[in-house]
Structure 1
Amino acid sequence: MTMIKNIVFDLGRVLYRFWPRDDLISLGYSDAKADELMDCIFHNPLWLDMDRGFYTLPEAVEKYCSDFPHLEAEIRRVLDDTWQDRVETIMPESLDFFYDVKARGFKTFVLSNWSGDGFDYIRKRDAFLFEKFDGIVVSGYEGVIKPEPEIYHRLLNRHGLVPGETLFIDDNDNNIASAKALGMYGIVFTNIAECKQNFETLTK
């Protein structure tokens with residue numbers, strides 16, 4: 001029997017949709033152009049630098065355009081003022097799961113790689129959700145990212161969490177491995193049905 005009391009949620013691809021390639025296709029780009037833009041923008045180390053808080057989105061857009069001048073029009077179109085509302089939206093079944101977790105008395109936390117200005121926007125837009133968490137640790141405010149151990153230590157220490165009483169749900173194997181190395185429980189999120197099944201097993 002486990003003594004899990006705290007549930008830590010990643011955001012992207014756990015509570016929120018984040019499949020930017022689908023957005024590129026919906027904007028009318030061919031598969032080849034979508035792949036090129038994925039490499040240019042989302043697979044670029046600059047994206048992680050935003051997550052670390054080194055750049056705001058407007059600053060990053062200017063750097064992307066400087067580095068890839070032949071794609072400037074596409075970059076500005078993809079990362080315009082509407083892009084977060086297009087790409088980063090709550091997954092209803094995951095939201096229902098979160099509400100169930102809260103109703104069962106678990107404390108809930110966020111641990112997410114997200115740029116500071118990007119998260120500021122989402123937190124304000126979806127205030128009804130974020131006001132229900134007991135604590136939030138976001139990489140863009142911290143200057144460190146998952147799977148670096150430091151960001152997990154900050155979560156645990158800041159909120160007085162015992163690793164053996166804490167379960168982390170994230171879509172990335174490496175992020176879960178780091179959590180487990182610190183004594184936390186972990187679920188690699190692939191879909192909501194499997195997540196709920198694993199959750200029930202671990203919290204019996």
Structure 2
Amino acid sequence: MEEIRLQKGDALLVVDVQYDFLPGGALGVKHGDEVIPPLNLCVALFEGKGLPIFASRDWHPAGHCSFREQGGPWAVHCVQNTHGAEFSPDLRLPPGAGIVNKGDSRDREAYSVFGGTDLDQRLKRAGVRRIFIGGLATDYCVLNTAIDAHALGYEYFVLVDAVRAVDVKPGDGARALAEMKRLGAHLIESGALTP
């Protein structure tokens with residue numbers, strides 16, 4: 001496995017590791033909790049190098065357009081200030097991690113962490129050129145975040161051992177990884193990172 005040395009200009013992006021997306025949650029991703037140990041390894045590496053860490057969360061108002069009751073495709077999930085919207089306590093985010101709320105407008109869906117947020121400005125202010133992405137779910141929020149990272153000109157790495165898919169249709173996760181690779185993503189394991 002080729003090593004990737006972390007450097008100034010790198011940032012870690014932890015996508016939506018919230019109760020409602022973990023097994024037993026309102027939209028639990030099968031084996032979603034398996035992303036936490038490799039993400040914690042990455043968090044420790046980035047924190048140790050003084051590199052920025054951002055964590056996104058779905059932060060929906062009640063009655064969000066993505067909910068079935070409003071005609072959307074999903075069960076009610078990640079409603080602001082509820083248990084389901086909280087980060088997993090097993091995820092060891094440092095106090096200084098940047099929190100990015102998405103999907104917080106009632107009438108707009110936001111799968112990408114860049115969608116309707118100030119993440120791009122925050123990354124640019126921090127001088128970030130390379131983004132390392134892990135979290136939930138491969139075929140929705142991770143995929144759409146990678147598509148936007150590509151469009152915005154970042155070099156980006158998807159931590160394949162730190163993502164899991166919803167797989168509404170079997171194979172959606174594999175297709176999402178293939179699409180990210182086609183767009184220029186580096187598909188790597190967390191163990192490839194070195195300080």
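The numbers here are math on the coordinates, done by the rules we state, and not lab data. Predicted model only: the values in this text are computed from it and were never measured. Cβ atoms are built from the backbone, for glycine too; each structure is taken alone.
Which structure, out of 1, 2, was distance in nm of label points 7 Å out along Cα→Cβ at positions 31 and 119 derived from, given a value of 2.4? Source structure: 2. When P(r) over Cα pairs in 10 Å bins from 0, in percent is computed across structures 1, 2, the figure 8, 34, 34, 17, 6, 0 traces back to 1.
Each of 1, 2 could give helix-only ellipticity at 222 nm (-39500 (n - 2.57) for each DSSP H run of 4 or more, over all residues; to 500), but the derived value -14000 comes from 1. If you line up 1, 2 by mean count of other Cβ atoms within 10 Å over residues 39-46, the top spot, with the largest value, goes to 2. Using distance in nm of label points 7 Å out along Cα→Cβ at positions 79 and 135 as the calculated read-out, with 2.2 as its value, let me know the right label among 1, 2. Source structure for this number: 2.
Of structures 1, 2, the largest value of distance in nm of label points 7 Å out along Cα→Cβ at positions 111 and 143 belongs to 1.
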